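Multiple structures are listed underneath, in C-alpha cells.
Values quoted throughout were computed directly from the atomic coordinates according to the rules given, and no laboratory measurement underlies them. Note that the structure is a prediction, hence the values are computed from the model and not measured. Cβ atoms are built from the backbone, for glycine too; each structure is taken alone.
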Structure I
Amino acid sequence: MTLVNAYAAPAEAAPLEKTTIERRALGPLDVLIDIAYAGICHSDIHTVRGDWGARQYPLAPGHEITGTVSAVGSQVSRHTVGDRVGVGCMVNSCGECRQCLRGDEQFCAQGAVFTYGSTDRDGTVTQGGYSEQVVVTESFVVKVPDALALDVAAPLLCAGITTYSPLSRAQVGPGTRVAVVGLGGLGHMGVQIAHALGAEVTVLSQTLSKKDDGLRLGADHYFATSDPETFRNLRGSFDVILNTVSATIDLRAYLGLLDIGGSMVCVGLPSEPLPVNLGSLIGGRKSLSGSNIGGIRETQEMLDFCAEKGIAAEIEVIPASDINAAYDRVLASDVRYRFVIDAATFAD
C-alpha cells in the first residue's frame, strides 16, 4: 500500500478535506498513473452528499482522470511508462459475462466496479481521482491521443462518453435532426459531438442566455423552453432528442417534438420519477430510453473521434483548495462548462 495526497469527504454532506488515501501495491496487470487532472462531475456531488444512497466514508470522488503512466506491472502489455492515459467511471468488472464480452462493462452481470465508492474484487472500497496517483487494472485504462491536451480531455471520460454513446448508437449523421436539451457539462459536449457527426443540431434550453455559446459550439438553432411557442412551433421537428438535464421535465411536451419514429434518450438522472404517457409514444411510434456512459472500447473510440474532430471540453482549471467552492458553483449552474482540478495542487 502507498499513501497519496487527496481530497475526500469525511462524512455524508460534509465539505471535502485534504487527506491521504491508500493505493494498492502494483499487481502484475496494474498500471500506476500520476494524475495530472481530475474533472468535477455533478455525480461526484450527488454521491458524496448522499443523494444516491449511503456510502462508506471517507470518500474521494472523481471519475474524469487524465495523467501519465509512471509504472506498470510485470504482465502489462497495453501501456508503457510515459503513456498519456485516462480513467473514466469504471476500474473493473468480471470480464466474463455476456455484457463484458460485448464491450458493455458498465452493465457487468456481477456489477461493474466504479472508480469511487464501489467495492472492488479484493473487497476494498475504491477511491477516485481527486488524488495524486491511482492504480488501475490495465484493461480499464484508455489512451489519450496526442491531439488532446490532458486538461480538456479529462471531462471526456464521463461527459464525453455519456453523450457520444447514445448519439453513436442512434446512428446520428448527415440528415439527422438532433435536439440537445440543456447546455451544461453534458449538453455542451452533446452539441459538439452531434455537429461533428454531421447532424442538424438544435439546443433547447430554459433561456437564451447561452445562445452565443451554443451556436459557437456547433448548434444550428437555439430555442428557449420557457417560451410556450417553442413547443408549438417545433412540434414533430426532431429525429433524436438527447436530454442531458437532471431536472424534472414534462416528458409529454418533449416527446411531442419528435417526428414519427423519433427517439428521446435521457442521460441526466432526476431525483424524482418522471411520469410517462404511453399515448405519447404509441401515437407516433416513438421511443424513450436511457443511456449510461459506455464501455472501454467505445470510450477509446470516443477519444479518438474527439481528437480527429478537434472536440474538447470547455473548462475552468482550479486548485484542489477550491473544490468545495466549485461544488457550490456547479449547483448554482455557475460554470461554463466543466471544472477540472489541477492534481499538482493536492499536495499544497
Structure II
Amino acid sequence: MQELESETEEEFGLAKLQIAVLGAGSWGTALAMVLAENHHQVRLWTHTEAQAEKINESHQNEKYLPGIELPENLIAYSNIEEAVTSAEMIVFAVPAKATREVAEKVNLVTKKPSVIVHVSKGIEPDTHLRISEILEDTLSEAMTDLVVLSGPSHAEEVVKRHPTTVTAASKNIEAAKQVQDAFMNQHFRVYTNNDVIGVEVGGALKNIIALAAGITDGLGYGDNAKAALITRGLAEIARLGTKMGANPLTFSGLTGVGDLIVTCTSVHSRNWRAGNMLGKGHKLDEVLDSMGMVVEGVRTTKAAYQLADKYQVSMPITKALYHVLFENVHPKEAVDQLMARVKTHEMEDLVNILEDQDEKTGG
C-alpha cells in the first residue's frame, strides 16, 4: 500500500510543501483543502482570530462552506507572519480590492523567496492594474515568481471533489509547472499557459458579463438573450484583452469561454445572483448588503469601462452595465439601448483582432 501511495504521489508531482493560503473565504478554503488532500502542510490565514479558532476547533469553515470536513493538516491562522513564515508557496485568495493591503503586510514580515500564486479575478479601478501587476508592484523582487491560477471553478463543487479544470499561467513556465504539481490530483486538473494577460483579463471581465446575464434572467428574457449576451460578451473580452497584449486564443480556452459559461449560468455565481436581483428591481446597495460576499464584477465594471476608453475599444455591454450600476439607468432601458445599436457585421470583431495580431507580429 505504501509503495502504491508513493507511485500516486509521483504521478501527480505531490512533493510535500509548506503552503500559506491567504483568505479563508469559500475559494481560499476550497483550494487549501485541495492542497491539504495532496499531502502539503497548509496554513489558511484569516484576518479574524475568531474564525481561525472556529476552523481549528470544528475542522469546518461554517460561514462559507458549511458541512464540509477539512483535513487535519489544514491549520487556520489569524497572524499573517506565522502563516507565511517558512512558506515555500504563498497563495493569495483574498478579494481583489484587498490584494494590495494584504501584499503589503506579507512584504513586511517576510523576504523569503517563494512562489506566489493568486486566484483573485479583478482589475483595480483608476490604476487599471491586473492582480499580478499589483503584487509585482507591492512585493519584494525575491517573491515575484508569480503564477495566476484561474478557470471555471466553483468552490462548492471543488470541495465535493467534482471534476474541475483550471489553468496555471506564468511568464516563468517552470513556476507554472510547480503550481500544477502542487494542486493537481484526480479531481482537480491543472493546465499550464504563459499568457498571463489573457488569463487575468478573461477571469476578471467574465464577471461583468455574468452580472449582465443575471440581469437578463431577472428581467425574464430567457435563453435566447443569455446566449447572445455570452457570445457578444466574449467578443468584448477578446477585443480589450488583445489590445492589452493577450493572445486571442486564450479566450477560447478554460479562462475565457470556459469561465464565462460557468459564471453566467450557475446559481453558485455571486455575480449572476447579484445581477439577477438587479434585474428584479433591487437597488445596488441593497444587493451588495444581502450577498454577504464580495461581488467582483461591480468593481471590475468600472475598471473595464475606463480601460475601454483608454484603449478606444467598443464594449457596449460593459458600457450599458456601467450605466446601470453607477448612473441609475433602469436595467430594461439599458437592454433596449443595446438592442437598438447601429447594425454591424458579426465577424467584424474577429477581423479586427486578426489585423491587430498581424500588426504586432509583422505578418
Structure III
Amino acid sequence: MKKIVIAPDKFKGSLTGIEFCDAVERGIKKHLENVTIIKLPLADGGDGTVDALKFYTGGELISTKVHDPLFRPITANYLYAEKEKLAFIEMAEASGIRLLKNEELNPLETSTYGTGELILDAIKRGAKHILLGIGGSSTNDAGMGMATALGFRFFDAENTWLKGAGKDLNRLATIDTSNVISELGSVKFEVACDVNNPLFGPNGAAHIYAPQKGASGQMVDELDAGLKNFSEKVVKQFGKSLQNIAGAGAAGGLGAGCVLFLNAELKSGTELIKSIADFDKQVKDADWIVTGEGKFDEQTFSGKVIKGVLDSRTKQKLAVFCGLSELTVEQIKAHKIDFLAEMMEQAADVGDSIKNAAKYLENAAEKFARNIYRDE
C-alpha cells in the first residue's frame, strides 16, 4: 500500500494547514482507494501555528487580561494543552505591532511586559513546556518588560526602578533577581526564531528592525546604544555574552532576553513544530510528501515550512501545491520537486484562487493521484 504524507503550511488568508490536508486527501481518494494518508499540518512559529498545535495537542485557547505594548489593559489569548502541560504563546498577542495605530508606534515607549504576563499566566496554570513565537513585535526592550512581569527588577545608577521599555536600556545599571517567580527554573522554554541578527550593531535589532516599528534615525542610534549597554551590564553582572547568539536581535532583542531570563533555546519555528509532530519518524517510509504554501518563490527556502520539509526528506518524492509559483523550471529541478500544481492554473484571478482554494486543491490532488499512480 502506498503512503502519502500531507505536510503543508497554511494558505494565508484562505486555508488553514488542516483544511489544506483535508482538501488534498479528498482529491487523492477520488482516484486512489488503496492508500495510507498521514496528515501533518506544519507552521513556522507565526500565523497558523496555533491551528497546527491544536491539531497535535488538542489544546484550548486561554483568554487572560494583560497589558499591550503601551501598558494599556487588553485581553490576549494563548494555547494550552493540559495533558502535555504545553503552552504556545505568540508575543504579538500582547506586544505586537498589530495592536498599535501608526501614530502610536514608538519603540522607545513600547514594552514586552504583556508577553511576560502571558508567560506568567501559563506557568500558574501548570505549564512545564512553553513555546514562544516572537514574530511581529512592536518592541525594542531586550525582553526587560517581559522579565519584569516574571519578577526581575531593573534599576538605574541612582537605584531608580525602570519600567522595562526601550528607553530604559540606556539607563540600566543593575538587574535584581531576588523576586523572580520560583517556578521559572522548572519550565522548558523554546523560542521560534528564524532570524540570525546579533543584539546590537549595524545588523542588530535596532538598525534592522526598529525603523519599521516607528523609530527615527536618532531613535535607532539611541536604541542601539541601549542594547549595547544592556549587553555590557549582563556581561558584568552574569558573565554571559548575548551579542553573538544567532537570533539575539530578534523581536527587538527579545531573543537575547529569552536566553538570559528564561534560559530558552532559540530554534527554527518550523523545526519546533516538526518536533511536536514527530515529523521525521512519520515520513520515514512514505512514498510521497505533499506540501505547499500560498506563494512559492525563492524566499520559501529561507526557513519556511517547505524548506523544513526538504530538510527532512530522504528518498521520498515531493509534490508542491501552491497558489502561485515564481520559480523557473531550472529552480524546480534543482530543488528536486517531482510534481508542482498551481491553483492559479484553475482560477480566474487571484481573488478566485483565494476564495476557492479548497476546490482547486482537491482538483489538483485528484490530477496528482491520477498522473502519478495511473497504473494503480
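Some observations on this one:
- Winner on mean projected area of the Cα convex hull in nm² once structures I, II, III are ranked, highest first: III
- Test item: helix-only ellipticity at 222 nm (-39500 (n - 2.57) for each DSSP H run of 4 or more, over all residues; to 500) calculated as -10500, pick one of I, II, III: III
- Distance in nm of label points 7 Å out along Cα→Cβ at positions 186 and 210 - highest-scoring structure of I, II, III: III
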